[in-house]
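Structures for review follow.
Throughout, read-outs are computed from the coordinates displayed, never taken from laboratory work. Being a predicted model, the structure only gives us computed values, none of them experimental. Cβ atoms are built from the backbone, for glycine too; each structure is taken alone.
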Structure 1
Amino acid sequence: MMTCIFTLDYEIYGNGEGSLRELVYEPAEQLKAIFEKWDSRFVTFVEVAELELIEAHRMDEAVASVRAQIRDFHERGFELGLHIHPQWYNGRYKNGRWLLDYSEYNLCTLPQARIVEIVDRGIGYLQSLSGAAAGPPLSFRAGNWLFQPSKTVVDVLAERGLKIDSSVFKGGLQRQHDLDYRRSLKNGYFWPFSEDVEVPDVRGSFWEFPIYTKMIPAWKFLTAKRVGLQRKGPPPLQAPGGRFRRYGDFLRLRYPVKFDFCRMTMRELVLMLDEEIEMAAGDPDTLRPVVAIGHTKDLVDFETVDLLLSYLRKRNVPIATFRDVYGRLAARANALTNEGQAHG
């Protein structure tokens, strides 16, 4: 059975530019209306570090609206996930711009004590936004998808009750940040793991639900819609020599394009999904969660989102959250345990 899980990274630009109302609140509000029209829900990955710092420094009056929106999401059944760009936590606002600490860009490479401090701070702030009664989030997404080396972060997240990561995009490669998800291409739609996020481990208690990708020729990646959205924001962070290393990431026969409902055209989305839908029809017993990604800062083409949900409804593809799918996995595991005990 195929199901789509829509995820939304709830954030402004990575260097701190942009207004919360324009890049977060208003697009998320319109997206919520479209999903409620189709009686569906998405997972909101709330970028807690930037919101906490913006609120603490009183840098954007829309923080109050964002707080209310996040609480409303929770109350209306939209799942809230934990999303952290750790470079924000040592950030300072000076001369009209944010100065972020890029030495902490990858959470996974920080000392364990610092990882614990950041994760606890992020969970605490998310609970202050959603309401403490909501409990800890179920799912996590790393800033810039940087979830390697994963063991220490996974241990910290698991100790705090999280169960799912959705940072991996199969075939991903960012030499500048030592990200390499090419080994995961041989994995399934999701998998349990314990130490290395790319290595399935049936004994693992943490689950990876990767962002769905298709490997395509790199030149096909440069569509007008995608390039236009890229130009809309500030240039990406580049370390010395980083631009040339980034070009090197594309110098391969095939490159992973993410199932991005903000950056893809309707034609691209249908071409990506048709093959999966046909395979699922021939194997209805296999669970096939297909994870889509979007960013509030990229949400400008709401017509395509509406058409996509209409298309999925016509093709009988349900839309779920991580909490929905994890509930099915837990129920299946309990059934297998009970069956084993009955025959023991």
Structure 2
Amino acid sequence: MRGSRGGDDRLWIGVGALTGLALLNKQSFLFYAASLLVALLVTPARRLLASRGFLAGLAVAAALVLPHAMWQVRAGFPMLELLSAQEWKNAPWSIGEFVVQQVLELNPLAVPVAAYGFWLLWRELRPIALAFVLQILLFAALKGKAYYVAAAWMPLLAAGGAGLKERWRLPAAIAVALSGAALLPLVLPILPPEGLVSYQAVLGVSPPRLENKKYGALPQHLADMFGWEELRDAVAWGAVQIEPGERAAVFAQNYGEASALELLGSAGLPVISGHNSYYLWGAPDDLSALLIVGGRVEDHQRVFAECREVARERDSEWAMPYERALPIWLCRKPRQPLRAVWPRVKHYE
């Protein structure tokens, strides 16, 4: 904000460093950076883009991101594959639903503060306000999830809070804090599952459906905290069936299962998966047996001559439905080397 007002030119170096780190943390920050750049270009602030400070900041951001960009090239641009999968992964929504979800995630009583902040920024720091509009429009056009633009509201809230008259600041802060506290159990694991289900009913809300998958009683980000110990135990039971001397691994259907097993235990077996970066990390090629989490035995038998169910998860009532009571298959006698079939298990989503 200070840089866009034409302050100390060296501030752009800090902006560049933050932009580079943000992109390494989450590549979708590129959408905000691009929106801000466009907003600067179409306003009088574009004169700042020719300054030495801005060019230095751009160089810093590029230097931080360059190693990752080189990796993307070598790996075949997996991020582009991931983005292309969002069209069928994300649940469809209407513009009205997108707006309502924005309001709920922000906190309805914080909306007036943010709206006031937007008005102030439009008058005093138009590139920041315009970048917010562009990002909202961009993610709406791309059918992104509502929370993708959550961080874009922060400058608006900061401006609105700072711009309030003294007599309104404390009442506004109390109202936002109390309403935020009332909504907090929907976001953080404060209540036990049974209590959260009842609380959702009292508020008249249901878990937002973000993806084209079957949902349970809990929001996905909370439901995904359940079922992993049951998975670890089922894999341990299945591993008992592996014969001494067999070269074996565990194959998980997604990175949630794979990372849970790596964290909680996989009976000493390496964990592999075709999901996202796990696909890029590959798999041992000399396997003689594979414990497979879930999936259909008919699909597994296309790769292995012998497959049988050796364990099954205990049911976890609050986990996502597609992660409950999964079978564990022990498959042997691969029909061809694993490297030959590995490209077929890749799925980015």
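Taking 3.9 as the value of distance in nm of label points 7 Å out along Cα→Cβ at positions 130 and 282 derived from one of the structures shown (1, 2), identify that structure. Intermediate values should be presented prior to the final figure.
On the way: 1: 3.9; 2: 4.9.
Clearly, the read-out refers to 1.
I have 7.0 for distance in nm of label points 7 Å out along Cα→Cβ at positions 170 and 330, calculated from one of the structures 1, 2. Which structure is it?
Working: 1: 2.7; 2: 7.0.
The read-out was computed on structure 2.
With relative contact order in percent (Cα under 8 Å, 6 or more apart) computed per structure, which member of 1, 2 shows the largest figure? Show your work: numbers first, answer last.
Working: 1: 24; 2: 15.
Going through 1, 2 one by one, relative contact order in percent (Cα under 8 Å, 6 or more apart) peaks for structure 1.
Which of 1, 2 yields -16000 for helix-only ellipticity at 222 nm (-39500 (n - 2.57) for each DSSP H run of 4 or more, over all residues; to 500), as computed?
On the way: 1: -12000; 2: -16000.
Answer for the origin of the read-out: 2.
Given structures 1, 2, which gives the highest value for distance in nm of label points 7 Å out along Cα→Cβ at positions 162 and 274? Walk me through the numbers before you get to the answer.
Working: 1: 3.8; 2: 5.1.
Across 1, 2, distance in nm of label points 7 Å out along Cα→Cβ at positions 162 and 274 peaks for 2.
Please compute mean projected area of the Cα convex hull in nm², for residues 154-297 alone for structures 1, 2 and give me the label with the greatest value.
Values: 1: 10.5; 2: 13.1.
Answer by largest value of mean projected area of the Cα convex hull in nm², for residues 154-297 alone: 2.
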1, 2: which one has semi-axes √(5λ) of the Cα gyration tensor in Å, as calculated, at 45, 28, 16?
-> 2
